[in-house]
Every structure is written in C-alpha cells, then in structure tokens.
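I've put the structures underneath this note.
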Structure I
Amino acid sequence: MPSAGARQLVDRAAGRPSLLSGLRAVLSHRELIRNLVLKDLKLKYRGSVLGFLWSIVNPLATVGVYTFAFNYVLNVPQPGFPFFLLVGLLAWTFFGNSAIMSTGAIVDNGSLIKAVRFPRLILPLATVLFNLAQYLLTIIVLLPLMLLVYRRPASLSLLLFPVFLLFQVALTVGVALILAAATAFFRDVRHFLELALSLLFWTTPIIYTFNQVPERLRPVLLWSPMTPFAVAYQHLFFYGDWPDAATWIGAAAYGIGVLLIGVHWFLSVEEQLLERI
C-alpha cells in the first residue's frame, strides 16, 4: 500500500499543467530562486576590481559610441540624445541578456536537474531575475544622474515605470521559458537567437523615435515585442509625459500573452527535458 508521501508526490505530477501550478511551484521554491540569483551575482563580480561598476561602464560606453556615430559622423543632432538612447538601451539590454542566457538555463544545468528534483522553470526564471537585478541597480544609479545632467524635471508619469516594468518582466520570463525549453530540443535555437535579436534591435525604436519612421512602416515596428516598452520608457523618462493607449495595449498584450504561452508550453514539455540534456 503506497505511503501518504508517495500519494502526495503522484498527486503533484498529475493533472494538466497550468499557470497556477507554475506559480505555486515558484512560491514554494522562492528561497532556491533567491539563492540562485545571489550566486550568479556573486560569481559575475567575483575577483573584479570595478565590480558592479562594469554594469554601468558597458551601457555608457555603448551610448558614447552611438552618440559619436549619430551626432558627429552622421550629423543627426538631437537634444539630449545620450539620455534618449540610454533609456531604451538599458531596457533592451535587460531583455536581450535574459534571452541569451535563458538558452543555457536547462541544457547547461543537466547535472543539477538530474541530481535534484525541483520545478525546472525556476532555472530560466532565476536567469531573468538575475538580469532584472542588474537592470534595476543600473537605473538607480544612471537615470537620476541623467535627469540632473540634462535638466529634465521628474514628472508624475515616472510613477508608471513599475507598471511597464512588470509587463516587461512578464514578457521576458515568457520568452526565457520558451527559449530554455526549445534549446533542449533544438540546439540551433542559440544560433537563431543571435540573428533574431539583431533584427529585433533595429526594428525597435531605441536609436530613433517611433515618429521618425514612415507611417507605412510603423506597423512593422509594432511586431517587435520591445517596441511598446521602449516607447513607454522614452515618454516616462525623456519626454516626461504619459504613454498613449496603443502603447499601453501593446505592453500589456505582449507581457501577459507571452507569459501565458511560455508557462503553458514549458510545463507541457517539462517532463521531457530530462531526456534531452
């Protein structure tokens, strides 16, 4: 006769995977997620002289290169262009790095997955939270400084930043779950992702404004999942006004929609991942 513990284990595995079951798994293993994120943060800066400052140096260097190229080589002057660029670039870096790192969340942790029983979705989720922590630390340091340097007063619209950030985190988690599971089945996903991110970057209004794009081509930009977020952050931080309804709808649709798709698909193939690594 099976023990109570065995019956409980069977009951957990039974039933159709759902967003609710995934949420329960995350909440029950929140301490493990925290330890994974802290471990990655410590490993990233261990032995480094500048430590966390590298997270600030890298985006600033990129902003400097783009500023020089667009303002002095291509002669496309725009007041406060470095600030405008930084707002979109930081958000893109969070998304892009999370996507790239998520491709190895499952396949590169085969020994851990085989040794310990835990919800696999924790691994890509921890990857996103690791990059989110760096993103928030960089914003806390850089954005107030840029507001002072370019003399842009903080407006009430900044209060909406956590809302759009929440939608972006939802989008990023959904993408990370899809990529982590897909890479376990098809290793070519990593190579395809490099091409896809390059395409998405240039179809996202980061180094140009959405209004600069010819009207007939704007629908193309809306297919880029990061477009509503880049536009929203530019309005909140650079222009100091409120995003329009289309930006709200796009951010919410991409965030909630991709998260639901990612969780559902990951949980549906979770039991097969062990056979693929």
Structure II
Amino acid sequence: MNFDGACTGFGHFRSEKSYLENCSATRFQSFFNGNLKTQGHTCIGFVPFFSTDLSFINCSATNINGCCDDAHGISIFLCLGNILVKGCKIDNVKDGIGNNTGAKATGIEVYGSGVVVSDCIVSNITAINPQDKQCTGFSCALADNVKFINCKAINVQVVDENGKQNSCLGYGTGFGWAPDIRPEFVFPAVNILYEKCCAKKCQVGFDSWYHIDSKWNNICCCDCGIAVLNLNNSQRTLSCNPCSECNPPITKTLDNVAKNNKFMNVKAKYC
C-alpha cells in the first residue's frame, strides 16, 4: 500500500540472468493524495526494466489496485533479449479506483524485444474511465520480435464509475497494443506473434491497432463483444494527466500505423 507514489512488488533494474519461480505479489493498492513530485503512481506486481536474460516461471500477481496511473500484474519494461514469462497467472487488476481518472490496467505488458510470454492466464482486468481508452489482458508496444503463445485473457473490461460499459470510454481488450502518449513511448508493436491464444468474455478479443508485420494464428474468441478489431486508417484520442506522469497534461490524437498484418485460423465461438 502506498499513499502517493509507485507501489511495486518485484523490481529489476539493469539485471542480467535473473530467475524467478513461484513468486507472488498480492494485495497492492496505490492512492493519490495530491503529491505530484513523485515519479508516477503506478501499481505493479513485477516490473523489470533495462534488463536482459530474465525468467519468470509460474509466478502470480493478484489484487493489484491502482488509482490514477497504470496498474499491471507484470510489466516487462524496456527490456532487450531473452526474456521468458511462462505459466504465470494474473487475477484481479483494477485501475482508476478513487476520485481520479486512471491510465490503464493490464495483466501482462511488454515494452521490449526478444520476449516470449507462454502458457499464461490473466483474468478480471478492469479499468475505470481510463485515459488511454483501453484495458488489456496482454499488450505490447515499442516492441519487436515478441511472442504470445498459448495464453488466455478472461473478463477484460472498461467501465465507468458505476461499473457500466460505454464504447466511448474505450474497450477491454484481450490482446492488443500498450498505449502511452508520452512521445518517448509512442512506438508500434512490430513482428509480434499471437499463437494459439484465446480471449474470453472481453469487449474485444484481439486488436491490431499500432501493429506492423504481425501475425495472429490459431486464435479463438469466446463470448466477446468483438472478436477481432482491425481498424486500419483510424484514429484514437488519448490523454495523460499529472498524476500519471504528464505535467503539464497531454491530449493527443494518434493515427493508426498498422500495416502488413495477417490473421490466420481465427475462431469465434461461445464456450
């Protein structure tokens, strides 16, 4: 629990050849009491950054509750090469709690290259009035050569303060891009593979926004409002306030750069 500032469980900075197995982060909560001198108000279970040769095996993050910045179970942030996240389970991540607008909530997020996320399950991921217009089970951005294999996203939702869905607020997406409108982070996801992944009870199963040269193969959607959102030549307007590390605040409209993407063997069904 943290009253102003980031709340983090396991953090690696410039680490090499680290191995975590059966580790857990649970019952985290960040609050905003008006202090804007802190480095954001993120709430994250696991967050390695500027690191290589890492393994996260059968780890878990549960009950991760953010206020006005990002909330993630696992965030692989600015890591390059030989990162493995396997058999991990993320449950009940919520952002936007309290009287402030949140940024986004994610089960497992990747900013980096050479990352494999396999056999992972994320469930019950919720963002309340997110500034990034999105909540995601699995996401990536500023990324190259990232693989999501045999992963499942269950019950990912964007809602208002009363728990109601509204497409104007954005979508809860099983698998998609990781939005961040700060200039240093607005980069596409390139050469991403989604193999044998499934989205269940999400507002959107799979979203190709800001993906380039990526593939979706043998994916399935169960009881999702939209199975695949593939909106080329479209725009999204995102925002970022001082509590989520943008001071002064930013509002920016992005043009979708998605191209050369391939969807193969998509199965939309109820289960």
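Read-outs: derived from the displayed coordinates by stated rules, not from any lab. Bear in mind the structure is a predicted one, so any value in this text is a computation, not a measurement. Cβ atoms are built from the backbone, for glycine too; each structure is taken alone.
Descriptive notes on the structure:
- Which entry (I, II) yields the derived value -1.03, -1.37 for log10 I(q)/I(0) by the Debye sum over Cα atoms at q = 0.15, 0.17 Å⁻¹: II
- Winner on distance in nm of label points 7 Å out along Cα→Cβ at positions 150 and 238 once structures I, II are ranked, highest first: II
- Source structure of the calculated read-out (helix-only ellipticity at 222 nm (-39500 (n - 2.57) for each DSSP H run of 4 or more, over all residues; to 500), 0) within I, II: II.
- Top of I, II by distance in nm of label points 7 Å out along Cα→Cβ at positions 78 and 134, largest first: I
- With FRET efficiency 1/(1 + (r/R0)^6) of positions 62 and 206 (r between Cβ atoms, R0 = 30 Å, to 0.05) derived as 1.00, matching label from I, II: I
- Set I, II, criterion relative contact order in percent (Cα under 8 Å, 6 or more apart): the highest-scoring structure is I.
- Distance in nm of label points 7 Å out along Cα→Cβ at positions 102 and 262 - highest-scoring structure of I, II: II
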